[in-house]
Structure P
Amino acid sequence: MQLNKIYWALHILLLLLMIDDRVLAQDSIVIHLWKNGAPGFENKKDEPEQAKDWWVRNIHNPSVTVYPASKENNSGTAVLICPGGGFQNLVFNSEGVEVAKYFNSIGITAFILKYRLFRRDSALYNPSHVKQDVFRAMRLVKCLAAQYEVDSNKIGIMGFSAGGEVAGWLSYHFSDKNYINPDMVDQLNAKPAFQILIYPGPLVVPDSVAANASPTFLLAANDDVCCSEPVVKLLQMHRQSKVPVEVHIYAQGNHAFNMGKRSTLLSIKAWPARMKEWLIDNRWLAVKN
């Protein structure tokens, strides 16, 4: 019992140290995944990111940007968001900030992941580094759950395009360790309560879907030459494994329609409502009178 108390005291101290290192940015909070930088790349942690218009790049100190739900509207659910960008950029505003603000509007706390871009920085990184980032991020979010009044059993993951691949690397391989020099954060289970994949890239497709995989929401446009086929394959795998899945394939929309705001198609503009309905039907979000 005494050792358990010491463990959790140290655990809380570690989190306080990490949170004190945060950077305030308007209505959000940035928390780096590792206090001293990514393992093996600590010397790059102070390199500034680059950002312009729709993209962010030069990510060497991975982080989560927190958008807390308001106290009056907080459902206790949270989502870790993985923006897309082909591992060349992060589509941070349209597939991160806009998504987080939508979740906040329905009572969900959002954490946007800035992961390393192995195709842009191929001399430094490969997919294994991105996997370290997303596994660490989910565990860190679970550590922070109480601070943001989130139920640690109601934390899901969401990804767009390449970010859908990142989310799937966690959701379909949640029992992997994917860490170097583990600390107390890494002791937590990385499995998400649910996953939401929006036009996910082909790297998301696993060899098989385990029977205990997370319930899943899949969405893409049929005319998306890149990313409609992965959705069809995942649907078949989920059905074979009897893992709950909901799928929406729209006739038109192509790729990268984000939250639908820029589309002229009514179906694409309305797709977030389908996701909200799924969250309510599965009791991650309460019905409001």
Structure Q
Amino acid sequence: MRAAPLPASVDIRDVGPRDGLQAEAPVPVADRARLIDVLALAGVRRIEAAAFVSPRAVPAMAGAGEVMAAVDRRPGVSYAALVPNLNGAEAALTAGVDELTVTISASDAYNRRNVGMSTAESARVVAEVAALAGPVPVDAVVSCAFGSPYEGDVAADAVAGLGGRALDAGCARVTYADTTGMATPRRVDDLLDVTGTDVALHLHDTRGTALVNAYAALQRGVRRFDTAVGGLGGSLFAAGAAGNLATEELVAMLDDMGVVTGIDVERLLAVAAFVSELVGRPVPSRVASAGPRSRRAG
């Protein structure tokens, strides 16, 4: 593993209001908007706020337009929405989102279960969404980038190829997602050898490796990460998939390492407590439970 100097700052996109809540019992629109607002107040500058998907497929994401209308937009904060197709993209753009995210899986079997299309068909949708979006940036999220729950290992060259096609089609950014927590530092390194480090990572903690994978990526110079407050989330189409890397776990580690995020970890812990109330149970985040190392036991 070839370590680079740690970046001076890191760009964190909190996906809690979308990925964190999508597998939960539906949360009222007003509470979802409030979650987005308090994340922004904690210093989060990029938030995946909603998904413009079929409410029959993902009931927890119903009312995406209402959520966006209820959010108290703060200057300097980018509000993103996940879209599965042109209809979703049109609705999201009408709602005034600042960024679109669109997924394509490195696993054809997963892609068919997730969006009802082959990977090749999704590649065409990604290009169509990028063309429709115009000046609104599109982030292509390549899921199952470190392995498929249906097909096993996926070659790094094939994963990187999908990302490259998305950029060629007009996407502004690519995020590589460890959808079911199959990544290890070695596999992160293998992918970055092919993609370079001007990418984002979306890490899940199914096997307890999300934070160590983030650290491995930091050592290579990666500066963009998706996380979810409280560590909630998980794929609806992969049994046993656990939640995202918790935003407060990454921020607490980066604070101690002198890497700037602009996020106030104590405020973020209050947001995690709010999320716990919304879902009616403790969140899986260990830092939400124990506090950062700077907080001494009473």
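Consider the structures P, Q: one of them gives 21 for relative contact order in percent (Cα under 8 Å, 6 or more apart) as calculated from the coordinates. Say which.
Going through each structure in turn, the value belongs to Q.
Upon calculation of volume of the Cα convex hull per residue in Å³ from the atomic coordinates, which of the structures P, Q produces 118?
Values: P: 140; Q: 118.
Structure of origin is Q.
Have a look at P, Q and say which one yields 22.5 for mean count of other Cβ atoms within 10 Å over residues 201-208, as calculated.
Q
Using mean count of other Cβ atoms within 10 Å over residues 97-104 as the calculated read-out, with 23.9 as its value, let me know the right label among P, Q.
This value belongs to structure Q.
Distance in nm of label points 7 Å out along Cα→Cβ at positions 161 and 193 computed as 2.9: which structure among P, Q?
Clearly, the read-out refers to P.
Out of P, Q, choose the structure whose coordinates give mean count of other Cβ atoms within 10 Å over residues 121-128 equal to 18.9 when calculated.
Only structure Q yields this read-out.
Out of P, Q, choose the structure whose coordinates give helix-only ellipticity at 222 nm (-39500 (n - 2.57) for each DSSP H run of 4 or more, over all residues; to 500) equal to -12000 when calculated.
Clearly, the read-out refers to Q.
Where a number appears in this text, it was derived from the coordinates with a stated rule and is not lab data. If you're wondering where the values come from, they're calculated on a predicted model, not measured in any experiment. Cβ atoms are built from the backbone, for glycine too; each structure is taken alone.
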